[in-house]
Each structure stands twice: as structure tokens, then as C-alpha cells.
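Colleague: The following blocks contain the structures, represented as C-alpha cells.
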Structure I
Amino acid sequence: MNNRTYYRLPLKPKKSNAGAILFAVIIVFALIVGALYYFKDAEVSFALSPSDADILLGDTVLESGARKQIKAGTYELFVSREGFKSFQGNVTLSRGINPSTEVTLEPLEHTFTLNTKPKAAEYTVTSPNGEVKEGKAPFSGVLSSGNVTIEISHDGYETLERDFFHDKEEEVTMHLDPVGQVVHHLFDVPNVPSPKGVAFLQGDTEIWASLLMNKQNGVAVFDAQDGSLIKKIDLAGNGGVEVVFAHDGSSAYVSQMETDTIYEIDTQVYEITRTFKTKSTWCKVMELSHDGKTLYVSNWSGNNISEINLETGEVERILPTIKTPRGLYETADEAYLYVAGFARGELMKIDLETGEGDIIFASNGALRHIVPDEEKGVLYISDMANDELYVHDLNTGETSLFAETDINPNTIVLSPDKKILYVSCRGKNAESSYYVPGPEWGSVLLFDTETGEMLDAIIGGNQPTALAVSHDGSKLVFSNFLDSNLQVYEVPTYEALKKVDGGRSETYKSELKK
């Protein structure tokens with residue numbers, strides 16, 4: 001027997017190639033990164049002063065601060081802005097991320113003139129370079145372009161402080177508000193003959209005004225930022241009563257009572273596209289249906305409503321109403337039409353399926369305008385004879401007093417959030433005729449729709465009539481009919497109005513008498 005002992009020797013470990021693999025991966029990765037970098041576009045950004053300057057890099061338009069991918073190379077750079085000396089030069093961009101390029105434009109100088117209402121207000125003007133100028137308005141001087149701060153004060157008025165960007169020769173008029181007033185008077189639009197209706201176009205860039213019985217222009221369109229005239233629109237030698245817009249803002253509809261005609265106007269080019277005959281007499285207020293396919297028109301002397309199919313342009317029905325119909329409201333389900341009657345203060349509800357209507361309320365006054373709060377299920381209605389506002393519950397059918405107003409309330413409008421009800425009051429008529437100024441100024445009142453309490457008050461001119469609020473709720477415009485002008489105000493939030501406990505509601509009445 002073989003007693004030898006055998007030992008199994010351990011196997012010789014295989015030589016590892018992990019290091020070689022890792023090295024190869026690193027080399028490949030480096031080659032890929034290098035290739036990507038070699039073929040990578042340049043990434044560039046610009047930091048400009050002023051920040052809203054225009055940038056042109058070669059043929060590419062860029063935005064300040066934004067990073068942009070562009071082919072590496074040398075480009076011509078052009079930076080410009082109104083009020084500043086343009087910059088032109090070359091810039092070379094390397095592949096990959098380039099440092100932000102800073103460009104500061106040299107400001108130019110322009111004459112700036114400041115007028116105030118009331119006159120001779122104390123001013124402090126701080127120019128872009130920090131120089132401070134003080135005195136009594138008017139002020140006129142040369143300022144470099146940039147941010148200007150103005151502070152204006154006068155006894156009996158709220159102090160006004162405003163920042164704005166000065167970049168051209170300009171003359172501005174700044175209004176001070178009576179002590180306690182919360183809404184701020186921005187500017188006036190003069191030379192607007194017999195402004196009967198106003199409306200903000202969707203987007204709030206334009207204000208459209210209808211000019212009653214005007215033989216030259218029935219409509220005037222103004223810039224909502226500064227009141228400058230954009231366009232006058234001739235309505236075949238006659239005026240306009242009211243103006244409403246299609247739901248998308250593409251068209252405006254203007255009523256013309258002396259010819260019993262509705263004009264459809266393209267809001268982009270300000271041209272008349274169609275006309276509709278109402279087949280009645282003395283058309284006034286219009287109500288666009290919720291689906292945008294039907295236009296209801298109240299006919300003051302015809303004592304009826306024209307129902308116009310906007311697809312065909314034809315009058316489909318003439319709906320008989322109470323005497324002298326004016327304000328209109330179509331319910332959200334398009335089942336009923338509410339009509340405000342001026343002659344006897346009657347409110348009519350018309351079934352749009354049958355065309356038949358019932359009188360559901362009578363004030364023995366003169367109902368004029370209707371505005372809805374569909375979420376709350378109520379209508380607000382103005383009564384010009386009784387100097388009152390009513391609220392009608394759409395669910396219960398009950399009508400009750402909402403608030404008392406100044407003399408001759410006419411147009412009313414709700415804020416977009418439905419928390420503020422605005423009312424224009426024409427004021428007391430002259431003994432001889434309401435065609436001439438009366439012994440008192442008119443007013444525009446702001447009411448809290450939850451409580452009926454007054455939030456603020458504005459003393460207007462002679463017969464405030466037309467009234468509109470911007471879609472964002474920040475601006476209010478109204479007309480002084482006999483003064484041939486518009487006034488535009490800045491409106492704070494409802495919450496800000498609530499904090500001041502009534503604004504001028506307790507003090508303004510003593511100033512209504514001329």
C-alpha cells in the first residue's frame with residue numbers, strides 16, 4: 001500500500017483585467033466628452049442695464065438674463081432701448097458655457113414736464129442719478145433716462161408718491177386725491193363728445209367709448225394706459241349709444257338709436273364688418289347671450305326687444321315688453337330674459353321659449369340698468385327716479401332695497417370678483433333741462449355687495465354716465481357726459497378698501513353743491 005500523502009496545490013489565480021477595462025472606459029468617456037465638447041454649441045447669456053433692452057446677436061434675438069444655445073464663433077452684438085444710446089460691438093463665443101456678458105447702455109437726456117391738479121402742489125423729483133429737485137408745480141427740466149421718483153403734496157389732499165421710467169420727452173399731469181379717498185385719479189381723456197357708453201376691451205389695453213348722436217364719429221378708441229386716442233370710427237354719420245364685445249373680444253357691437261341699427265366692428269382693424277337693423281325704434285342696451293350666438297337689443301320707443309341671430313344677422317323675433325325697456329339680463333341657462341322698464345320702474349321676466357313675459361316687480365320709479373352675480377344668484381338694479389339700488393333674488397323671485405344713492409343713479413357695474421358695486425350718479429338736474437349742467441356735481445359710488453355699505457366715493461363732473469371696470473379690476477373709467485370727457489381711476493383691492501372704513505363716504509356730500 002502506498003502511504004504517500006498527496007497535496008492539491010491551489011490553482012494559480014487568473015490575472016484580473018478590471019483595471020484595463022476601467023482604463024478603457026475612462027478613455028472612451030473622455031473621448032465622448034471631448035467630442036461632445038468639440039461639437040457643442042456655445043451657451044451664452046447677457047446681463048443688461050436697463051434690463052428690458054433689446055438684444056440682437058447676429059440674426060438672433062435674445063432676452064436679457066436668459067441662457068441661449070448658439071453656434072460658437074464671433075458675432076456682431078447690438079443692444080438698444082428707447083431713451084438710451086445703442087451699443088454695437090463684436091463678441092466671440094467659445095464652445096460650452098460662456099461667462100455672462102454685461103452691457104450697460106448710456107442714458108440720454110430728455111425734457112420732463114410735470115403738471116399737477118390741483119395746481120401749485122409741492123413736488124420732489126428724484127432723478128435716476130439721485131439728484132433731488134424740489135419746488136411748486138409745474139416743474140420742467142432735463143432728466144436722464146431711468147427710474148424717476150415723484151412725491152407730490154398739497155393741503156387738503158392725499159400725498160402721492162409714484163415711480164416711473166422716464167425715457168423720452170414727455171409732459172404728464174398727476175392728480176391728487178381728496179383726503180380720505182382711496183381710489184386714485186390717474187388721468188382724464190378730454191374732447192370726447194357726449195360719451196354715453198364705455199367698455200374695456202378684453203386684455204384691458206383699450207377703452208371704447210360710444211358717442212351719442214355724434215355726426216362725425218360714433219365710436220372712439222383710447223389707450224387704457226394713458227388715454228391717448230387710437231382710432232375714431234365713423235358710424236355712417238351718426239352716433240352710438242352702448243358698446244359690448246363678443247366673448248372673445250374679436251368684435252364690438254354698437255347700438256345707434258337714431259337709425260335703429262346695430263354695428264358689428266372688427267376690433268383688430270377697427271372696421272365695420274356688418275350692420276343689423278333692429279326692425280324697431282330707438283335701440284339702446286344690448287345683451288349678448290351666454291353662447292355668443294344671439295344679441296338682445298332693447299328698443300326704447302318700440303317697447304320691445306329685438307332678438308338678433310348673429311350667425312345670420314337677421315332678427316328672429318320681436319319680443320313685446322313693458323314701456324321703455326332699457327337694462328337687460330339673460331340667465332345663465334339661456335331660459336329667461338330680464339328687462340328693466342324705465343317708464344314705471346317695472347322689472348319683467350320673459351320666457352325665451354315662449355316669448356311671453358310677466359311683471360315681477362314695480363318700484364313706481366325708473367329702472368335703468370341690470371348687472372348679475374350669477375354665483376350668488378342675484379341681480380342688482382338701478383332706479384333713476386327713486387335714487388335707489390335693488391337686489392333681486394333669482395331663486396326666490398324677491399326684490400328688496402340694496403342701498404340708497406345720490407340723485408339720478410344710472411349705470412352700474414360689478415367688480416370682477418363681484419365684491420364691489422359701482423354706481424354713476426348724474427346729480428341734480430338743472431331746472432330748465434337735463435341737457436345743461438345742474439346745480440350739483442355728479443358722483444361715482446362704490447358699495448360693498450356683502451353689506452350694502454359704501455366703500456368710497458368720487459365727486460365727478462357734470463352728469464357722470466358711462467361706467468366700466470377693467471377685467472382685472474384695477475381700473476375704473478366713467479364719463480362726464482356734459483363735460484365731454486372720461487376719467488380713469490386706479491382701484492385697490494377689495495381688502496384694501498375695507499381697511500379704510502368708508503373712504504370719503506362720510507365727507508363727500510358737502511362738496512357736491514357747486
Structure II
Amino acid sequence: MAVASAERSGGDDRGHFAERVRPSLEETSALARHYNLIPVAQTFIDDTETPVSAFLKLRGDGPAFLLESAEQGRVGRYSFIGFAPRQVVRWSLKDGGDPYALAAAQLAHFRAAPSPGLPFAGGAVGLFAYDLVRTVEPLGPPNPDPLGLPDLALMLTGPLVVFDHLKHTITVLANAYADEALERSHKEALETIASVRRRLKEAVPRPDPLPSPDRRMPDFRSAMAPGAFEAAVSRIIQYIRAGDAYQVVPSQRWSAAVPVQAFSIYRGLRAVNPSPYMYFLDFGDFEVAGASPEPLITVSGPRVSTRPIAGTRPRGATIEEDRRLAQELLSDPKERAEHVMLVDLGRNDLGRVCAYGTVRVDEFMAVENYSHVMHIVSNVSGRLRPGVGALDALASVLPAGTLSGAPKVRAMQIIDELEPVKRGGYGGAIGWVSYEGDLDTCIHIRTVVVKDGVAHIQAGGGTVADALPEFEQRESEAKARAVLEAIELAIAQPDWP
């Protein structure tokens with residue numbers, strides 16, 4: 001095969017960028033003495049392909065994912081596309097056992113050779129639902145679950161396509177496995193890379209037939225009866241004044257059948273709400289599309305960090321108005337008190353898995369601007385204890401205090417009492433765990449779940465003693481608005497299926 005010669009693949013390649021496929025079979029054989037998974041990669045210049053167009057060409061009919069990022073108004077450096085996963089791992093509460101141990105065991109099957117220069121070159125990508133906390137804390141059974149989704153759903157990566165938006169390169173990775181016939185496995189990896197490159201040269205598939213021009217935005221209805229969310233907020237205020245909690249974060253879910261595909265909603269989200277964490281996960285029987293501003297936990301080697309976001313104002317129309325609103329936000333004693341409480345909760349969560357004396361608040365109450373709003377942000381970090389892995393760290397913080405409350409266990413008990421349905425993904429985590437043991441996850445918010453043609457959106461907000469129920473209702477609706485705008489935008493596009 002042309003690509004197997006390993007040097008250059010033809011005259012249509014651009015510039016003088018070396019396109020060698022690495023490692024060679026000889027190098028792979030040497031690596032196989034220490035590793036049983038060897039990523040084989042080819043990097044090439046391409047400044048015309050986009051992650052969306054590439055995903056449309058590559059996704060196929062099976063499970064697939066796209067991960068992107070936009071930081072402070074700029075496109076993040078890397079985007080990741082995965083398809084044809086080696087395995088899909090699912091777990092639900094009814095299955096029993098330890099889901100974190102299950103995920104760790106699946107990853108532990110593979111000892112991956114390093115891929116220098118890439119933040120992620122393979123591992124598990126997917127979701128960790130809010131209700132996984134029931135395997136860690138004494139909360140009892142969940143509320144009724146009309147969606148029937150798994151509480152853990154992970155794709156173990158097969159082929160991976162990585163966009164480097166700084167260098168304008170695409171890297172295609174396919175794995176060779178030392179536990180199989182190595183020469184054949186390496187050849188199959190080369191063939192996969194060649195196939196991906198051929199598919200990337202094809203035209204973007206277009207819907208046939210085109211969507212109906214009569215598509216309309218559906219009416220989303222809450223799972224809570226009119227007035228029920230405000231009543232839940234009022235009950236929470238009573239609990240807080242009685243001393244049960246300092247803060248509780250109730251939510252509600254809206255649902256509607258939508259005349260548009262889930263990936264088109266994702267395309268709308270990345271347009272109306274570019275965020276540090278943007279993701280589309282297709283598990284076959286359900287899909288998840290989101291644009292979350294809030295990291296949950298990051299692990300790099302022994303270092304772990306969490307980044308509480310609490311305190312919000314709308315963006316101003318000018319730089320001067322942004323500055324005024326930021327100062328107003330930082331001067332609000334209620335916003336400051338809530339934020340400090342959640343920073344303390346983050347310190348406590350990390351303290352459960354970090355070496356004594358290593359937990360630090362290394363950024364405190366900075367204001368970060370996003371497309372529609374600004375937030376108060378802090379950063380808490382520490383060093384994991386020996387023997388503690390990335391998934392142990394995730395279990396220690398999930399769900400975030402910003403999506404549950406404080407004290408966390410009592411707040412979640414109150415949520416169980418007042419919300420009518422199981423939360424599922426909402427308030428949980430989306431992200432990846434690498435074969436090397438690193439992890440990067442965000443909080444499952446500003447997200448839509450689509451199953452059987454029905455879209456489900458969930459949002460809420462932190463309730464404290466002086467909260468106003470009517471305001472909290474409006475706040476939850478406002479937080480759902482970005483996803484609703486994305487759906488409306490997708491429906492309006494004449495060639496988005």
C-alpha cells in the first residue's frame with residue numbers, strides 16, 4: 001500500500017511536512033517488549049478540513065465521538081474524533097459492583113506506548129452519570145428513570161483523528177496490539193490510516209432528501225408540573241433555615257420530540273455557545289451533545305485539580321460594561337460567600353485522595369468571560385496519594401458541589417426528595433481517561449441527550465437561604481436557553497438533517 005512505504009504518499013500532499021508513519025514495524029517490535037498497545041500514527045498538513053466535516057465523513061453507523069474546545073473566545077488547540085471503538089463499556093446501578101473498578105480494569109488491560117506531543121492518544125471516552133455517587137455515598141435507590149440510560153458509558157478508542165489547530169495538522173492514529181500477531185496488527189493499523197485518509201478526501205455527505213422546509217421548533221415541557229419547581233425551591237429554603245444544608249442545587253428536565261438530528265444540535269451549540277468543553281457522543285441508542293463551561297477534575301500524572309465555577313453575571317455590551325459587571329460580581333457578598341463555600345468543598349473532596357498537606361488553592365476568585373456570561377472561577381489542586389488513580393479521584397468529587405450543594409450528601413438527599421426523575425447524566429461528568437492514567441472531565445451541563453428522537457435538557461441553580469423561588473425558576477430556564485437556541489438554529493438550517 002502507498003502509505004505503508006512510510007515516507008510520502010503522493011504529489012497532492014502539501015508543503016515539505018514529513019509524513020512518515022511511525023513507529024515502523026521494526027520500532028513497533030521493539031516497543032512490544034514493554035507495551036501491548038502501540039499507537040501507529042501519521043501526521044500531515046491540512047488547513048482546509050474541519051472537525052465537523054471530518055466527523056461527518058468518518059463517523060459511520062456505530063458509536064463515535066467528537067471532542068472540541070474554545071477558551072476565552074479562541075478555538076482550543078486540539079480536537080479529537082473517534083469511531084469504530086474497540087469496545088463499549090456500559091454499567092447501570094442495577095448491575096451491582098463498582099463501576100470505577102470496572103472502568104479501571106478495562107483500561108488496565110492495555111499498556112500503551114507513549115505518543116509524545118499529544119495530550120490524548122487513546123483510552124476511554126464517555127460519560128459518568130450523576131447517580132454513580134450512589135456507589136460511593138449512602139443515598140439509597142434513585143428516582144424513577146424514564147430514559148433508561150446507563151450510568152457509565154465509555155468507548156475504548158480504536159482509530160483516533162487529532163486536529164492540531166495551532167500547527168494546522170491532522171494526526172491519524174491506529175493501534176497495533178502486541179497480544180495479537182504483531183506484524184499483521186501493524187499492517188492493519190497502516191491500512192486503517194490509509195482508509196481514513198481516503199475518506200477524508202471524499203466530499204462531505206449531504207442529507208438526501210433535504211430536510212423539510214416546514215420544520216418548526218417544538219414545545220419543550222418540564223417533567224415538573226407548573227409551580228412545582230418553585231415549590232421545591234421553597235422547601236429547600238425551609239431545609240436551609242432549619243440547618244440541614246447551606247446550599248442545594250435543584251434542577252428540572254424539559255423534553256420534546258425534535259425534527260433534527262443530534263449532531264446538528266451539536267453544530268448549533270458550538271456556534272451559539274462556544275465553550276472550553278464541547279462534545280458529541282454517539283452510543284448508538286442515545287446521543288449526547290454539549291458545550292460545558294465547567295471542568296470537573298483533571299489528572300496529569302500525580303497532579304490533580306478541580307476548578308469550581310460559581311457566581312454569574314451576563315456579559316456586557318462593551319469592554320467597560322464587562323469591567324463594571326465583573327467588579328459588581330466580585331463585590332457581591334452573597335456570590336462571594338457561595339463561591340468560598342464551594343472552594344472549601346473542592347478542597348475537602350481532593351483531600352480524600354491527595355497526600356496530606358498538598359491541597360492548595362492556587363487561583364482564587366478570578367473572573368472568566370464566556371460567550372453569554374461571566375463567572376467567578378477558582379482552582380484547587382493537589383498531589384494524589386501513592387496507589388490512588390485518576391478514577392479514584394473522579395469518584396471523590398463526582399458530582400461537583402456546584403451541581404449538588406453543601407454539605408453534599410444531605411443536599412443530594414434533598415434533591416432526591418424533590419426532583420421527580422433520576423438525574424442520569426445531568427450533573428455528572430463527560431470526558432476521557434487515557435491508557436497512561438491521565439484524565440480530563442467536565443461537568444455535564446449545557447447539554448442535550450437525544451434518545452428515540454426526543455431531546456432532553458436539564459438545568460437548575462444553587463438555592464440558598466435568601467433565594468426567591470420565582471427568580472430560581474427564571475434562572476433554570478435561562479441556563480437551558482443556550483441548548484434551546486442551538487436546536488432552533490439547527491432546525492433553521494436548510495441542509496442540516
Structure III
Amino acid sequence: IENVNLSVDQLFGRITRIGKREGDTARDTLQAFLGLDPRLTDIWPSQTEIAPIVNVTRGRIGQLVGKFQSRWCKDAAVTKMRSDLVEILTTAGGVLAVKELAEALLVARGSVEDDPSRTQYALALARACTEAERTLAEPRFLVRRDQGRVFIALTHELAGFAGRLGELADQLAMEDPLVPPARVLQRLREVTQPAGTSLLGDARLLRLAAAASKNAAVSSRQELYPRGMDAARALKLSQGAIYGVSSLTVAQIRDRVSGRYPEAAPVPDRPALDDLLQAAGFDFQWDSSGKGGGCYVARIRDVVSITSGSESISRAATSSGLAANAQATHEITPEIADARQFEERLERGIKEGSFLALIVNPKCYQRAVSELQNRFSIEVVDIEGLIVDTLRDVASKANAKWEALVNADAKPGSEPWKKFMVLVNRAMPLVEKQLSSSSKTLLLIYPGLLARYDQMPMLERLREKVGRKDGVAGVWMLIPGDTQAMLDGKAIPII
């Protein structure tokens with residue numbers, strides 16, 4: 001029995017097969033038709049576009065394409081792939097932009113090739129499947145071209161819906177400042193979905209809108225932004241990912257910005273980066289003797305203020321403590337009294353065990369870490385670093401490519417993201433175990449990945465362990481923000 005569940009690479013070999021007698025014209029036409037000719041910029045070229053490239057008439061191209069279609073229709077493996085394509089479309093809500101379809105085919109069937117070859121193979125396979133399907137009296141899916149965009153859909157109405165979403169996404173991406181994620185979804189929901197179709201979830205709606213657009217991309221915070229966005233703007237919009245770090249190499253800054261805005265223009269090298277950082281409001285100086293052959297070092301701010309929401313602790317960099325502040329001014333102001341009360345609360349928390357979310361201005365984040373370390377007996381844990389390091393270990397044991405995981409991380413809600421989350425869920429018990437082994441109160445810094453990966457329940461479990469003999473001494477979390485203890489819009493459980 002013939003195996004029809006072939007990989008993308010194997011299917012590509014079958015759809016590009018040319019007999020010795022067919023000649024150069026047939027070979028060149030097939031390559032161009034499947035988007036493989038480097039002279040063509042369109043990944044889904046029309047027969048009219050192909051004719052001058054191959055140097056034959058449009059009619060001759062049509063004859064050759066007819067032969068290709070007939071051949072693909074008779075291939076059992078391609079027929080099985082077409083049936084699977086119907087299921088893929090149904091799962092995605094009935095419509096996919098062509099590049100989304102290519103990604104879905106790669107997830108479904110796999111490829112051992114690296115990009116750009118793997119994506120080219122998948123696009124060629126998508127073209128062959130749709131061309132074979134269109135020869136049927138009642139095709140199960142169709143292709144729609146719309147102003148340079150290509151959609152594969154179960155119905156014309158769904159293809160039109162995707163086109164309208166893409167147009168709106170382009171409009172939203174060009175707004176300055178960027179439209180907040182909640183408002184983006186509200187606007188996209190205003191585009192009427194065809195009657196009788198299942199309502200798309202928020203993540204799918206957003207990804208479809210971006211994929212169906214000409215120039216919109218989705219950030220890690222679920223914003224729509226323009227592809228190729230200026231590096232200076234991307235850097236400024238990534239402040240939350242950079243503030244509060246004592247030192248960063250150029251590569252680390254580049255990774256943090258691209259992690260939030262993967263399709264923005266790349267962050268430049270020095271010295272151009274020096275000016276961009278200054279323009280974006282960062283107070284860094286270059287240390288040529290720093291890590292990695294040189295790095296940016298944050299200049300320490302003069303004042304830091306930490307709050308739990310209702311009480312705060314603040315300290316000037318030159319003071320030796322709150323008592324010194326009071327003696328210098330010869331009076332106990334309400335602010336000093338509040339700060340003293342808050343500091344006493346933290347000291348009690350060290351002795352008795354406590355779970356606290358501490359909020360600090362993002363610009364003073366690293367200074368706050370230093371202040372808390374100096375004043376209290378705590379263990380500082382970089383949650384982001386711990387999760388990433390643990391993920392690397394888990395990925396290595398699973399023989400997963402780190403680059404593929406980084407790409408999946410940039411596409412929340414997608415099929416690659418779902419597979420990525422399997423590894424995350426495998427890594428988090430190891431993270432929790434390491435945190436639970438500490439004998440000191442933990443100060444968790446850079447905790448944003450907990451919200452991003454839906455791991456907030458871990459905080460609940462740590463809170464339940466506070467003060468227990470077999471538990472943890474205490475857990476404090478340092479949150480960059482203003483007044484509310486939130487991570488990416490998700491409330492932190494506080495007592």
C-alpha cells in the first residue's frame with residue numbers, strides 16, 4: 001500500500017517532477033508557476049506574468065499548466081494533501097492567507113529543510129493543491145487574489161472577509177501612537193463576519209488580519225504595527241523590555257526589540273545605536289570592557305520609589321536610610337512616616353513570611369533591585385532568565401531547534417505556538433522546583449513571561465507555600481508600573 005502521508009519535501013519532489021521528453025520549456029514553466037523562478041517577485045504568479053519569463057505565448061502556458069494539473073490530480077499523495085487542506089482551513093475558521101497556509105502545511109507534514117527553502121517548498125505545494133482542486137466540478141476550496149494578496153478559503157464570502165480585515169489592519173498599523181490591543185480587537189470585530197460561520201477567536205482574528213494585510217504585523221503585546229517599522233520607533237516602544245537592566249550588549253538589545261516587534265527594521269550597530277538609545281530616553285553609557293566585548297551600562301538614577309499600591313518606600317541615593325532623612329529635615333513628614341511603616345512591614349515579611357507585589361517606576365527598576373538587596377536578606381531571581389535557561393535545557397533534550405522556538409514565541413495562538421507551549425509546560429515545573437528550594441525570601445524580577453505563557457497559577461502555588469516548613473520563606477515580585485500589580489493586564493494574586 002502506497003504511503004500518501006508524505007512530508008512537504010517529498011511532496012515537493014513529486015509535484016516538480018518533469019519527464020525527459022517534456023523539455024526545457026515545460027521545466028521552466030513549472031518552476032515559474034510554482035513561484036520558484038528568482039526572476040519573479042510574486043510568490044503566486046499568474047500565467048500572464050509567466051509567459052514573458054519563459055518566452056512563450058500565454059496560450060502555451062495554459063496548455064502546460066493543464067498538463068500539470070492533470071498530473072497532480074492523479075497523484076494519491078497530493079489528493080490526500082488536498083483533503084488535509086480542507087481540515088486545515090476548517091480549523092483556521094475557513095480562510096488562510098497564502099503564507100499562513102504554507103506555515104500550516106509545514107506544521108502538518110514537516111520539512112528537514114531550512115528557510116527559505118522550506119517555505120518555498122510549502123508555497124509550491126499549496127499552489128499545486130489549489131490548482132488540482134480547481135479542476136473539479138465542485139471544488140472544496142478556492143483561491144482569491146485581491147490587490148496583490150492571495151487567500152485560500154472555503155467560500156468566496158470568507159475570502160472577502162479576510163480581505164476587509166487586511167485593509168483595516170493596514171490602516172490600524174499606520175496610526176501613531178500604536179492602537180492599544182483591546183481597541184484593535186474592537187475595531188476588527190466591527191468587520192462583519194459571513195453569516196453561518198463560526199466566530200473567530202481573538203488570537204485568530206488578529207493573526208488573520210495581519211496575514212491578510214499588505215503591511216501590518218503583530219507584536220508580542222498583540223499590537224498591530226507596520227512591517228519594517230523604523231528602528232528608532234521600535235526601540236522607543238520596547239522600553240518595557242529594556243528598562244531596569246543594569247547592562248546590555250548590542251545583541252541583547254537587538255533580541256529584546258525584535259522579540260517584541262519581529263518585523264521591524266533591525267536595530268543598528270554602534271555608534272548609530274548610541275543616538276537611538278538617547279533619543280528613546282535611555283540613560284546608558286558604553287563600557288568597552290564589559291561583557292561580550294563591550295556593553296551598555298545603565299547610569300544609576302538618584303531616587304528610587306517602591307510601592308505595594310497603598311504604601312511606598314523611597315530613598316535618595318546619597319542617604320543612609322530613612323532615619324537619616326528624618327534627622328536631616330528635623331521632622332517626620334507624612335511621607336517619611338508612611339515609608340517607615342512600609343519598610344517595617346517588609347522587615348516583618350522577612351521574619352514571618354510574606355507574598356508581596358512591589359511596584360516601581362520602570363526607569364528605576366534596577367536601582368530598586370539594588371535597594372532591596374542592600375536593605376533586606378533576600379535572594380534575587382531573574383524569572384525571565386531562569387525560564388529561558390530552563391527552556392533551552394528542555395529544548396535541547398527534545399532535540400528542538402532554538403531558532404524555531406523563538407519564531408513560534410513571536411506568534412501567540414498559532415500552531416507552532418501551541419507546540420512551543422508544550423515545552424513551556426514541561427519546563428515550568430523545573431522552574432518552580434528551583435524557586436521552592438530557596439531558604440531566603442525570593443525577589444522575583446523581570447516576571448513578564450509568567451503572564452505571557454499563562455503561568456500565573458505558579459504564583460498561587462508559591463503563595464500557598466509561604467511560611468510552611470516545607471515551603472518557601474517568602475516571595476516578593478518587583479513589577480515595573482504605576483499603581484496596580486498587573487503583568488500584561490493580568491492581576492497578580494496578593495494578600
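Colleague: When distance in nm of label points 7 Å out along Cα→Cβ at positions 289 and 449 is computed for each of I, II, III, which one produces 3.2? Could the numbers behind the result be given before it?
Modeller: Working: I: 2.5; II: 1.7; III: 3.2.
Answer for the origin of the read-out: III.
Colleague: Identify the structure, out of I, II, III, from whose coordinates helix-only ellipticity at 222 nm (-39500 (n - 2.57) for each DSSP H run of 4 or more, over all residues; to 500) was calculated to give -15500.
Modeller: On the way: I: -2000; II: -9000; III: -15500.
Of the structures listed, the value fits III.
Colleague: Next up: Could you tell me which structure in I, II, III was used to calculate distance in nm of label points 7 Å out along Cα→Cβ at positions 97 and 345 as 4.7?
Modeller: That value comes from structure III.
Colleague: While we're on this one: Rank structures I, II, III by FRET efficiency 1/(1 + (r/R0)^6) of positions 169 and 393 (r between Cβ atoms, R0 = 30 Å, to 0.05) and report only the one at the top, that is, the highest. All intermediate terms of the calculation are to be shown ahead of the outcome.
Modeller: Details: I: 0.00; II: 0.40; III: 0.20.
Structure II gives the largest value of FRET efficiency 1/(1 + (r/R0)^6) of positions 169 and 393 (r between Cβ atoms, R0 = 30 Å, to 0.05) among I, II, III.
Colleague: If you don't mind, there's one more thing I want to ask. Can you rank I, II, III by percent of Cα pairs over 43 Å apart and just name the one with the largest value? Could the numbers behind the result be given before it?
Modeller: Values: I: 37; II: 16; III: 31.
Largest one: structure I.
Coordinate-derived values only; no laboratory data. Remember, it's a predicted structure, so these values are computed and weren't measured experimentally. Cβ atoms are built from the backbone, for glycine too; each structure is taken alone.
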